[in-house]
Structure P
Amino acid sequence: MEITKITVQKKRKDRFNIFVDGAYAFPVSEAVLIKLGLNKGMQLTPERMEEIESENSAYLAYTTAVDYLSYGLRSEKEVRTKLREQEIPEAYIEPALQRLRDQKYIDDLIYGESYTRTMMTINRKGPRVIAQELKQKGLDEPTIMTALDQYPENVQLENALALAEKTLRKQSRVSSREGGQKTRLYLQQKGFDKEIIQQVFEEVETEKSTEDELDALRVQGDKAWIRYARKAEGRALIQKVRASLYQKGFANELINTYIEEKELNDE
């Protein structure tokens with residue numbers, strides 16, 4: 001077999017097309033072309049072809065990973081997944097990853113610390129959620145625990161407080177108790193521990209004024225009244241509405257006030 005022509009690819013000037021015995025055979029990178037001294041007229045033995053394929057695959061694995069990393073930090077698992085998606089042979093993935101480790105292009109601890117700082121600053125996620133996400137990205141438990149050191153307790157409390165206050169402001173149409181429950185559940189879903197959540201509720205004001213609580217009750221009461229009035233009336237209707245409002249966390253005294261208002265308006 002003889003290399004009869006070498007041409008530069010139109011879209012990538014760093015890659016070349018190799019023609020053997022007058023027909024297109026395979027592409028190679030410029031680095032491989034130079035390293036192996038490929039040139040027109042060279043005779044290719046099966047062993048030489050195998051060497052070219054090996055060098056080309058190794059180079060492709062490495063450059064594909066570097067290109068992927070150029071867009072931002074990645075975990076080792078993410079890089080490995082990317083190479084597999086690009087159908088890089090498994091035999092060339094681990095050597096490429098080791099080279100990247102040696103060059104500090106991939107480092108799961110550095111990645112985990114950066115990810116933790118980003119999530120706590122931009123998204124205000126709690127540590128449990130961040131830990132779950134880092135685990136999904138392939139980080140082991142010791143690395144995750146070390147990375148979470150970037151998230152001190154005072155910052156956790158600050159973030160949780162900000163989220164709680166924002167959530168409570170959106171609860172104007174529900175009872176104080178329900179608003180507090182929804183806020184607590186939201187903080188749990190964001191990944192904050194019970195101890196932080198407890199500190200938050202010791203600092204935030206969850207109780208509405210009587211006037212605001214009654215306004216919220218009227219909103220929920222009117223909804224329940226319309227819903228139950230389709231199937232009940234009189235005392236049965238009142239009992240259903242009363243039970244619904246009680247389940248939503250409103251006090252009996254305010255429920256009685258609302259019922260009295262409705263009865264007066266209906267007269």
Structure Q
Amino acid sequence: MNYKTTKILWKTFVWIVLIIGTIITLVPLFWMLSTALKSNAEVMQFDMVWWPEDPKWSNFVEAFTTLPFGEWTMNTIFITVFTIIGTLLSCTVVAYGFARFNVRGNKTLFIILLSTMMLPSTVTMIPQFVIFRELDWINTFYPLIVPSFFGNATFIFLLRQFFMTIPTELEDAAKMDGLGTMGILGRIILPMTLPALTTVAIFQFNGAWNDFMGPLIYLSDPDDFTLALGINFFKGENNQVQWNYLMSASVISMLPSLLIFFFGQKYFIQGINLSSGIKG
């Protein structure tokens with residue numbers, strides 16, 4: 001078998017694997033959309049119905065008017081926006097410090113920071129709850145927003161790796177022009193780190209927008225619920241789930257994540273490549 005034939009067979013194999021993987025990924029999404037358009041009878045029908053005979057697009061309207069999803073959406077947007085702001089501010093400053101300030105203990109602190117990535121969230125869940133309870137922050141948005149202003153080990157590591165790829169000569173030239181540390185960071189570094197910052201923003205958006213555990217622990221007033229928590233209301237008494245409304249609400253709540261990733265995928269991929277040392 002010659003090289004050309006081997007290359008064609010390999011490409012064919014790769015394409016087949018990718019197509020199969022894509023189908024496996026899209027089938028649950030298709031099933032969610034089809035369920036969202038079904039009537040109650042079709043949802044409960046024993047025989048599998050892949051697509052309803054009469055799609056009920058009104059399910060989307062009814063799902064969002066039956067419950068106060070407008071208010072829950074605004075709560076989710078509020079929490080998400082401020083967590084993104086907090087994450088970008090804190091992680092950028094800390095990552096820049098680790099990347100550029102060669103002071104005693106820098107590497108030790110960075111290793112300690114990385115070690116926190118190995119701690120599962122369940123380990124810190126109870127101590128955090130006790131702290132926020134003592135601060136009288138339970139049933140407020142503070143426990144969901146304030147921690148983002150204290151950094152995230154994963155994002156700090158990602159941004160630090162990106163900063164390490166920027167030549168220090170640029171900063172030396174800026175210092176000669178009279179810029180201070182914050183001026184260099186704001187005028188020189190940040191404009192060059194847009195891909196990495198976009199990557200962090202996308203990750204943080206998905207984490208905050210789809211967060212269920214946080215609101216479940218700290219929020220008890222239905223007026224303060226987020227979308228992820230409010231969707232659970234479609235689970236009625238005796239576990240009687242309104243699947244068509246549940247899927248309708250899930251489809252709509254999923255759209256912002258898809259749209260943000262779709263429009264930001266160029267910066268997202270570029271940021272991941274540069275932060276991991278891959279260029280080209």
Structure R
Amino acid sequence: MSSEHTSPACSEAIIFHNTASRSPYVIVCEHASSFIPDEYNGLGLSPQAAKEHIGWDIHAMNMATIVAGLLDSPLISAPVSRLVADLNRPETCQECIPTRSETTSVPGNLSLTLHERENRLSRWHRPFHQGLSTFLEDRIARGIETFLVGIHSFTPVYAGVPRPWAAGVLYRASHLHGETVAQAMEKQSGALVGRNQPYDLWQHSNHTIPFHGDRRGLAAVIVEIRNDLLATAPGLTRWARITAQALQEGQTCPLPPDNTQAKTA
């Protein structure tokens with residue numbers, strides 16, 4: 001691969017921001033948008049339902065944009081709803097094109113033919129991950145240290161069960177990074193920060209961290225913030241600053257000596 005950097009091209013499946021930066025952080029926001037292309041007829045959902053948390057991570061893109069700005073880092077985002085194709089799930093996983101999200105059925109994803117499923121994957125899922133892979137490999141070839149960070153948000157109540165955490169840090173191989181980031185966020189915020197909560201990456205299907213981070217031996221974590229805490233400008237700014245400062249602390253940790261157990265999606 002050439003040592004010269006060429007900015008990757010954005011497409012309908014992936015959007016790149018600030019790719020020339022040599023910051024060690026690469027921010028990814030797979031659930032940035034609630035957009036459902038017209039040809040999918042809203043997936044049979046009401047416009048209101050599609051804009052709820054089942055369709056995207058509410059406020060996550062705003063959060064990711066501020067964090068990336070504070071760290072002068074590249075930001076890679078997806079411009080389509082997770083209900084069309086969930087880019088943070090392996091394509092072999094049923095949740096990649098979900099027929100149900102929390103308690104809501106997704107009619108447009110029921111009874112998809114193999115051709116229709118393949119069309120979704122080839123149009124949205126594969127181009128996103130191919131683009132992210134190419135970008136990361138280019139950084140590695142140019143000797144740029146990389147700390148891969150997914151930015152997500154979560155709903156305060158899921159399936160009727162309240163969630164006590166203000167935030168969570170998720171990880172597989174990067175235990176030291178994840179724990180350091182979680183401790184720093186907890187100290188700065190004075191709030192409860194979960195470790196592999198509200199989702200445990202060892203138990204839930206996940207793609208970006210194991211596939212793009214762990215298997216390359218990169219430090220890789222997801223930061224989840226409860227979406228009601230991001231609903232105002234002051235709240236959004238506060239949690240973005242907390243996250244950016246915590247990531248700076250986490251970035252100094254050494255990689256664990258052996259990542260092999262976490263190299264599969």
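Figure out for me which of the structures P, Q, R the number -0.65, -0.76 belongs to, where log10 I(q)/I(0) by the Debye sum over Cα atoms at q = 0.19, 0.22 Å⁻¹, for residues 143-190 alone was derived from the coordinates. Going through each structure in turn, the value belongs to P. Once mean count of other Cβ atoms within 10 Å over residues 23-30 is computed for every structure in P, Q, R, the highest value turns out to be that of R. Supply the structure label, taken from P, Q, R, corresponding to P(r) over Cα pairs in 10 Å bins from 0, in percent with the calculated value 6, 20, 25, 23, 16, 8, 2, 0. Among P, Q, R, the structure yielding 6, 20, 25, 23, 16, 8, 2, 0 for P(r) over Cα pairs in 10 Å bins from 0, in percent is Q. Once mean count of other Cβ atoms within 10 Å over residues 55-62 is evaluated on every structure in P, Q, R, the highest one turns out to be R. Can you say which of P, Q, R returns 12 when relative contact order in percent (Cα under 8 Å, 6 or more apart) is computed? Only one of P, Q, R returns 12 for relative contact order in percent (Cα under 8 Å, 6 or more apart), namely P.
No value in this document is a laboratory result; all are computed from the given coordinates. What you are looking at is a predicted structure, and each value in this text was computed from that prediction instead of being measured. Cβ atoms are built from the backbone, for glycine too; each structure is taken alone.
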